[in-house]
1. Just checking, which of P, Q has the largest value of Rg/Rh (Cα atoms, Kirkwood Rh), for residues 350-389 alone?
2. To test your reading of the models, identify which of P, Q gives 5.7 for mean projected area of the Cα convex hull in nm², for residues 86-149 alone when calculated.
3. Where is distance in nm of label points 7 Å out along Cα→Cβ at positions 54 and 70 largest, in which of P, Q?
4. Work out the source of 20 here, i.e. which of P, Q gives that when relative contact order in percent (Cα under 8 Å, 6 or more apart) is computed.
5. For the read-out helix-only ellipticity at 222 nm (-39500 (n - 2.57) for each DSSP H run of 4 or more, over all residues; to 500), a value of -14500 was computed from one structure; give its label from P, Q.
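Please treat every number below as a calculation from the coordinates, not as lab data. These numbers come from a predicted model, not from an experiment. Cβ atoms are built from the backbone, for glycine too; each structure is taken alone.
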Structure P
Amino acid sequence: MQTRRPADSYSPIYFLSSVGAGGLAVTFFMYLLFWVPHPERSVPNFEDISAALATGSLPQQVGIAIAMIGIAVFAAMNIQKLAWNIGAFTRFKRTEAYDKLRASNAETTLLAYPLALAMTVNALFIVGLVFVPNLWSVVEILFPFAMAAFLAIGIFALTIIGDFLGRVLVNGGLFDVTVHNSFAQMLPTFALSMVAVGLSAPAAMSTNSLVVGVSMIGSTFFATVAIVYAVVALVTAFNSMLHYGTAKESAPTLMILVPIVTTLGIMFLRQSHGMHTTYQGHTTDGETMVFLARLLSIQVAFLLLGLVVLKREGYWSDFVFGSKTSPGSYALVCPGVALSVMIQFFLHKGLVATGLVTKFGVAYWSVEGVALAFQAAMILLVLRLNRQHFAKAGEPAAVPAE
């Protein structure tokens, strides 16, 4: 009998293996963002990090070293998984399975492709900041190219969404509501949100008012479309789940709102910074803390919902720690990564900024410990899933995600 890896039964959902690795690189960048002084910039760069390594305390130096190693490892994994997926997807497009997918609800899984591309552009920008000397001296030149890249990815995503909606809305009866019993149809929202957060980066970093304005308007467009799509997908999916229960293989999608909220939350923070530095629109630290608390509350609510359903359906024992495999398992990584990042922002931009928590005090490390715990758990999960899907040959084959 020929042995095969589960990943050989390809699904576009495998692009989430690249997204998850890129997200973990972002979690390590949080160390640098909040532990390395960068008074002249909104983010730390190579020079700031080098100075902190040379003059900082031993704990700070250790934290920076861990962050740099983590960014390098998971950014490399992000690129490697993206390259593998592009090759596998190119071959997949020549199969009957691809034609069948394009004629089903699962056509929206194609949005994992632009989602992964946008995540990689974000990850590469972090790599540039951390490892490339003097990058900041040419950063204003790079911003238009970065926005053009995100715009191209956004158009790619909108094209896929347009093909899907054009098919199901013009020709009635082609959307099967009986298998709409998950949040799998939220993937377009996730892809558009990732484009939006990438487009918003120059709003927080540029000193050119035109660049800031274009960044804010472009990111607002994609974020608004993402939110409108999310409302429709959530309402219809809940209705289907109440009628037919939740599809077991797609159950991890119940927590997809967690990374969506983090990406949009960071976008709003970046826009707020641009409004403050360029257009004299000011937000207080207290307002930012409450805003982040609201976002975190939404995330915790959907995290608990997802965990309840996953436990009731025995998803963990079957698809994570058991012998079964499903590409949809990679959807479990994004919520944990997103919570780690959101807690970091809530802690530093909310609790510390308002003075409710003293930086590096006992209360600080209690909250920071939660973020680090989510990060560590997602690292272990990614290693586990990669071993299941890409290293271990044999049966059973992967279960396609709807």
Structure Q
Amino acid sequence: MKTRNAWGGFLAVQVIVLAGVAASWGVVSSETRETVRNAGGGKRAAVPIEFDEPLRIEPLYDDPQVVSDEELAAVLAKVRPKFPQERRRPNFVEHALRTWGVDAEFSDPDVMSGIEMRDFLIDHGQFVASWGKKTPALLQSGEAGISIRWGKQPGASVHHDHLLASLSEAGISRKQRVYAIGRRGATFDSILQQALLDVRLDEKEVEWSAMAFALWLPPQKDWTTADGRAMSFDLLAKRLIRGHGRFGVCSGTHRVYSLMLLARIDEVMRSSGDKKAAGGLLSDAVLVDVYDHLASVRDLISVSQFDDGSWPGNWYDGAEAVDFPTDEEPYKKVIATGHHLEWLAIAPESLHPPREQIRKAAKWIIQATLEQSDESLRKRYTFYSHVGNALALWRKTHPADFWKKHQAEQAASSNE
């Protein structure tokens, strides 16, 4: 992979890998201008995005004591995206795609490839083939592009901007064609531009909006929304910090991951040597607040881990979570443990609990995953997808890369 030419001199342990290079920061792309013209006369100013590929955060550690090759292969086999064709749930596909990536390929024809998952989410024809014509479209025509139908209704994406963030983490091109009703010639940029205009700080969930925007906008760090309000990564970071952990999605762990991603991108920008990026993604004061918050999370999970290695859903209660455990469904421990392992894999060691606690957590969740029947795991697929991604990150790789190597080794072994 290549890095963006505008950012040179990256720190060795804080590399953001990029898949392409664009011409400059100063000119709004023709794709973006076309999106705005299609949307209604150019009344909305497009947010300038000059690169066609999203940023990619790389993991920092390769610890076989967290997960061995054999354990990782077994877990990834369990979380391959094998979904029924009829009434295929977008949320499941989104989770699978952000775990496996657009380039994922499988020898089993019943398992969706990365391209098949991508196309299901961005092609209305694929959606209709699964849900029929009576279900409202997943892709909706918006004022400045394409919005995503989200919520608890059948065939909807469950969380606001989760589809956007998942496609971005999976490595989609901004020029990728998107097929929606009434949006001829649209690209992924149409979804991104609409989301940038629609985001609001008073929403219940901004975790995925912050993540997606951070993967596309830097070094730009502020813009204007559809209602004329100023928006910035400072404001998004403050929103992610605010409020008790119990109010966040998946026991508050998505907020933590998004904050860690913002901090990683900020550090790379500051260390790049490029004048446009020198100020970082966040202001100095907000960056301090982010690290203070992440340090408080570290302290809480250091004292809230059960003896078996799992973290409870109420990890944010600290030692009280162990002293006075709640009567919760087992899957909530899978959520908390898997998600914490995920953000810790991209966090500096200063934000880690003792490594032995991380290894205990991994051993517990590996066993919990492998014990699941295929039917049981499919019902909770979204939670277990984070397990597969987290464990791959702890081996300094990504699920698709590891699986390709694993399949090649198996093929070679069978031919001996």
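1. Max of Rg/Rh (Cα atoms, Kirkwood Rh), for residues 350-389 alone: P.
2. The correct label is P.
3. Max of distance in nm of label points 7 Å out along Cα→Cβ at positions 54 and 70: Q.
4. Q
5. Details: P: -23000; Q: -14500.
Checking each candidate, the match is Q.
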